[in-house]
Each structure stands twice: as C-alpha cells, then as structure tokens.
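Next up: the structures, one after another.
Every number here is computed from the coordinates shown, using simple stated rules; none is lab data. Since we're looking at a predicted model, the values are computed, not measured. Cβ atoms are built from the backbone, for glycine too; each structure is taken alone.
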Structure P
C-alpha cells in the first residue's frame with residue numbers, strides 16, 4: 001500500500017477504504033480503514049486513515065475503550081470536530097445496540113459464559129457502575145432482565161428488597177446478579193462479597209436461588225459461582 005500521506009482520493013483505487021469495501025467486502029477492512037470511512041476526510045498532510053490509526057493507537061487498539069470516548073476525546077485528534085465525533089459515537093453505539101438485539105429473549109442459561117453474553121452489552125463502555133439482574137424460570141430461561149441501580153465510578157447502592165419484589169412479580173425461581181467495574185479490575189471488593197451474601201441469604205427465605213454474581217469489565221468477567229464464592 002502507498003503511504004497514507006495526503007488525501008484518500010489520490011491513492012490507488014484498491015487502497016481507498018470505501019472502494020476497497022465495495023470491491024472486496026467489509027470483512028477485509030481493518031479497524032482503522034472502517035474508522036477512516038466514518039471520519040470521511042483528513043487534513044493537509046494527514047489522511048483520514050492516519051487519524052484513525054492515531055485514535056486506535058491511543059487506546060492500544062481496543063475498540064471497547066474507543067467506545068467510551070466522549071466528543072471532547074475525539075476532538076483532540078487532528079482534523080476532528082464535533083460533527084465527526086458525533087458520527088463516530090453514533091456508529092459505536094449502534095454496534096453496542098446490535099449486540100443487545102441479537103440476544104434471544106428467552107435465552108437458557110447453562111453457564112456463566114452464557115449469562116455474561118446476555119449481560120455484557122448492557123455493562124461495557126460505561127463510566128459508572130450499574131447493577132443488573134437476570135430473572136430465570138425453573139428451567140433457567142431468562143424471563144426478565146432489569147437494571148436495579150446506577151451509581152458512581154466506585155459503587156452503586158442496591159436494594160435487595162426490590163430485587164426479590166421483582167422476582168416474585170415475574171414468577172422467577174432463580175436470579176443472576178451482575179455489576180460492572182469501570183476501572184477494569186475484576187477483583188471483588190469486600191462490599192461485593194457482603195452484598196452477594198446478603199442477596200443469597202434473602203433468597204433462601206423466599207426459595208429463590210441466587211445462581212451467580214458476575215463482575216463485568218471490558219477485559220472480561222468474574223463469576224462468583226465458578227470461583228466457589230456462593
């Protein structure tokens with residue numbers, strides 16, 4: 001490929017991201033080339049692809065990290081203004097929503113990985129903590145999911161009574177709870193451990209079993225059940 005210096009229209013046709021997508025399909029484009037299409041054009045001496053590569057380098061080529069960018073984060077790059085930043089934010093948000101829409105409404109949970117797949121689209125790329133609950137039928141199908149609370153960067157307040165009030169209304173026989181760690185650290189805090197015990201013990205009385213507690217970060221997840229913490 002020729003140097004990316006200059007505008008994309010001066011490159012060989014096969015090297016232009018838009019033309020490459022039309023000729024060869026979307027799957028052959030790199031992350032940088034896809035971003036370059038959204039950016040549209042560069043500035044003097046700096047193509048849209050150059051800008052895209054700088055963005056990806058800034059987040060160590062982690063698209064999840066890029067998905068957390070705000071308008072001002074994008075605007076720090078050469079040639080990027082609010083309009084282009086909004087285009088990128090909208091595209092990344094559509095990708096996140098697509099993940100949500102692909103989840104079957106009555107997904108059967110047989111492992112922590114399957115629970116993570118259902119919850120992950122709701123809990124990645126967030127700046128603050130959220131606490132979500134999956135409500136399960138007797139056959140472990142998801143019959144409802146709900147965000148119980150939203151908090152700050154380091155924590156959120158959870159009302160155990162509201163968790164089980166919803167479980168009774170939905171006729172759930174089991175629940176899986178989950179929250180995110182915006183810091184990326186998957187190690188449970190003492191507060192996480194105490195809350196898990198409180199939720200589990202309340203479920204014993206109501207005969208609604210706490211099946212798992214997942215801590216989710218952009219890097220992956222931790223399962224209390226898999227770790228023998230329930």
Structure Q
C-alpha cells in the first residue's frame with residue numbers, strides 16, 4: 001500500500017469508521033488475503049486518530065473474521081466471512097435474529113414451565129443466580145441459560161430450531177462487534193445487569209410452574225435486549 005492511503009477520520013464514531021474503511025480495503029483487494037495489516041502507528045497517522053480507536057477497530061475485524069492474529073501481527077484472513085459492516089445492515093441482522101427468538105422462545109418457555117424435570121428447573125435457577133462481571137462470562141451464562149430453557153421444553157425439533165438461531169446469533173460478527181465496541185461499554189454493562197435480573201425472573205416462574213408469568217418475562221427480556229442493541233449501541 002502507498003503512503004497516506006486513508007483520509008483522516010473527522011466524525012464521532014471513530015472506530016466504526018476505521019473498521020468500515022479497513023473492511024472496504026479488504027473487499028476491494030487493496031488489502032489482500034494473507035497480507036499484514038499496516039502497523040498501528042501507521043494507521044493512527046493515516047486516519048488521524050488515537051491508537052485506542054485503531055485497536056478497537058482491529059479487534060472488531062478479528063472478531064468478525066476479517067483479520068486473524070499471527071504472533072504479534074494482524075493479517076487479512078485467507079477466507080473472508082460474508083459480513084457487511086454498514087451500521088444499518090449490522091443492526092438489521094440483529095433485528096432479524098431477535099424476531100426469530102421472539103417467535104420461538106415464548107412457546108419454548110411455555111412448554112418448559114409444564115414439562116421441565118426437577119433437575120432442569122434447578123439448573124435454570126442455578127444459572128440465573130450467577131452474577132457475571134465480565135462480558136465473556138455473561139455471554140457464556142446467557143447462552144447456557146437459553147439453551148437449557150430450550151432443552152427443557154420436551155420437543156427435540158423445537159430445541160434444534162432454537163439452537164440454530166442461537167448459534168447464528170452468538171457466532172455473528174455483527175453481534176459481537178456491537179457488544180465489544182469500547183463506545184458501548186457502559187450500555188453493555190447495563191444490558192448485563194438487566195438481562196441477569198430477567199434470567200432470574202424467568203427461572204423463578206419456570207421453577208414454580210407459572211406459565212403466563214414465565215412467558216411474559218421472556219417476552220419482556222427479548223424486547224429489552226433487542227431495543228438496547230438496535231437503538232442504543234453504536
């Protein structure tokens with residue numbers, strides 16, 4: 001690449017713009033598969049930004065599969081994912097995934113309230129009782145909790161459909177890039193707190209056999225998470 005390839009960034013969503021410009025350079029072949037990414041100091045100079053913004057953008061590209069780490073260097077992945085970093089498109093995918101969950105999970109919870117074994121109810125309560133402090137820990141608990149709800153519904157086919165939707169969501173680079181962006185740290189912290197409280201309400205209702213209460217709790221939970229993801233995260 002020639003010197004001064006990128007124009008300085010002037011708008012507020014700095015890391016998102018850097019991430020988009022790097023992704024565009026990868027798509028056009030300006031940054032070829034297997035090619036090393038320019039050094040952070042070079043990118044800072046070309047974009048006219050601080051190193052923290054460049055590092056955040058690189059992290060998002062690594063999470064999404066555009067870049068991979070080789071020792072201390074970041075290189076363009078040999079096989080690129082089919083991911084678009086346009087803001088509206090990222091959130092459109094998140095919305096679609098949550099729409100699927102909003103259709104499936106109320107039915108799953110209704111069935112689980114009536115069909116879960118004592119051991120499954122106890123495990124739901126135990127998972128919901130945990131208080132995660134870090135995002136990675138929360139994501140692991142969140143996935144296990146919702147997976148346990150599905151496996152407790154007594155319908156293997158419904159459980160399989162839900163598992164595919166959950167895998168798509170948790171494996172989504174768009175989803176991860178929103179959660180791990182530095183600019184979203186405070187909002188994601190609130191999301192962890194409200195989701196943890198929601199898990200406890202859902203688990204309590206399921207363990208007691210209160211179907212209507214459990215369904216209402218999971219609908220409110222999914223609505224809250226989607227609203228925060230789409231409306232508040234940058």
Structure R
C-alpha cells in the first residue's frame with residue numbers, strides 16, 4: 001500500500017514526545033511521504049502546550065523539506081457532551097483536528113452510552129476531521145452509531161498504528177471488528193502512526209496489516225492515494 005500522508009504526529013511541544021517539526025519533515029521526505037500533519041495534544045493534557053502554541057502555528061511554512069505541512073491538533077474530548085479543550089476562535093485557524101478520549105482526562109466511570117454520546121457530539125464541531133483511536137477497549141463505544149454519523153459528517157476513522165503495540169492492549173482485536181462494520185457501512189478511514197519520535201513517521205505496518213486482514217477497500221483509505229487525500233483535505 002502506497003501511503004502518501006501521516007496526520008497524527010506529536011512534537012516536543014507535547015512534552016512526552018521527542019522530535020521537532022523539522023526532524024519530522026526531514027524523515028517524512030526520506031520516507032517518501034507527500035504530506036504530514038502536526039497534531040500536538042490539546043491544553044487539557046498535563047504536558048500539552050498552551051493554547052498560544054496552536055494560535056501561532058500559522059508561522060510555520062506550508063512546505064518544509066519538500067513535504068506539505070498541515071497544522072492541526074489532537075483535541076481532548078472532556079465529557080459526554082463532546083466538549084473540547086481549545087477555543088473555537090483558535091481552532092478555526094488550523095487545517096484540521098483529531099478528537100480523542102484519553103484516560104485520565106475524561107471521567108473513568110463513563111458508560112458506553114456516555115462515551116458514544118461524546119463522540120457523536122464532537123463530530124458536530126467544525127474542523128474535527130478524524131476520530132482518534134476509537135478502538136481502545138478502555139473506552140467502550142457503540143460503533144454502529146458512531147460509524148454511521150462519521151459517514152454522514154465525512155469524519156474519518158483513525159487506524160492508529162501505535163495502539164497495536166503495547167500502548168492500548170486489545171485494540172487490534174477490537175479494531176478488526178470495528179473495521180468489518182466500517183467496511184459494511186462504507187466509512188472512509190485514515191492510517192496514522194501517532195508518532196512521538198520522528199523515526200516513527202509513516203511507520204504503519206500494523207495498521208496496514210489490519211486493513212488488509214479485513215480487505216478494506218483502498219478507495220476508502222484516504223491516505224493511500226494522493227488525489228483522494230487532496231479531495232478530502234482540500235489541499
């Protein structure tokens with residue numbers, strides 16, 4: 001599978017990550033990627049950058065090391081109403097947003113119904129283009145409801161390569177079941193590294209394996225084709 005873009009990358013602005021924007025761009029160029037997206041954690045993450053960081057992303061060039069550079073954020077979903085941790089006035093200056101639940105930020109006692117409602121509500125937010133790692137078993141979800149709304153709103157379902165190592169145990173098995181349903185519904189998906197170090201950019205071996213196991217149509221994998229990607233992200 002020919003991957004053209006990786007839109008889930010964390011820089012040293014997220015203090016549990018270890019590479020700069022320039023290091024990512026250089027590595028992406030070496031790895032043959034056409035587009036990368038910087039998506040540091042929103043301010044609700046304990047070591048996430050201040051909102052001013054996202055306000056100032058506009059100073060970054062559109063191209064770096066020959067790679068198109070999109071400016072984004074991984075928003076934290078804070079509750080079951082889809083509340084997010086960045087002001088709409090700042091969010092509107094970015095190219096796109098990933099919206100994710102993270103244990104320790106949302107209440108641990110939430111039910112499947114509450115998590116599902118949060119995902120449904122957050123998809124109504126402008127610029128939310130991707131739902132992050134929703135196959136995490138620690139965050140139970142009614143997948144049919146979420147996937148149907150994602151298709152309606154043209155929101156992409158992320159297949160997160162980092163989840164399938166040691167970070168979110170059980171995600172691969174849940175992700176396989178989720179992808180089979182997404183295939184039936186016809187959801188567009190995006191494969192992402194969720195890199196926290198530049199050598200991980202574009203490394204999507206487990207995500208590709210999962211997509212191939214369920215024979216997911218490549219014309220629904222938006223970063224497997226540059227024309228499909230450009231159409232989805234208007235770049």
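Ranked by Cα Rg over 2.2 N^0.38 Å, for residues 61-140 alone, structures P, Q, R are topped by Q, which has the highest value.
Each of structures P, Q, R was scored by mean count of other Cβ atoms within 10 Å over residues 21-28; the highest score is held by R.
Distance in nm of label points 7 Å out along Cα→Cβ at positions 29 and 213 was computed and gave 6.3; which structure, P, Q, R, did it come from? Attributed to the structure labelled Q. Here helix-only ellipticity at 222 nm (-39500 (n - 2.57) for each DSSP H run of 4 or more, over all residues; to 500) was derived from just one of the structures P, Q, R, and that gives -9000; the source is R.
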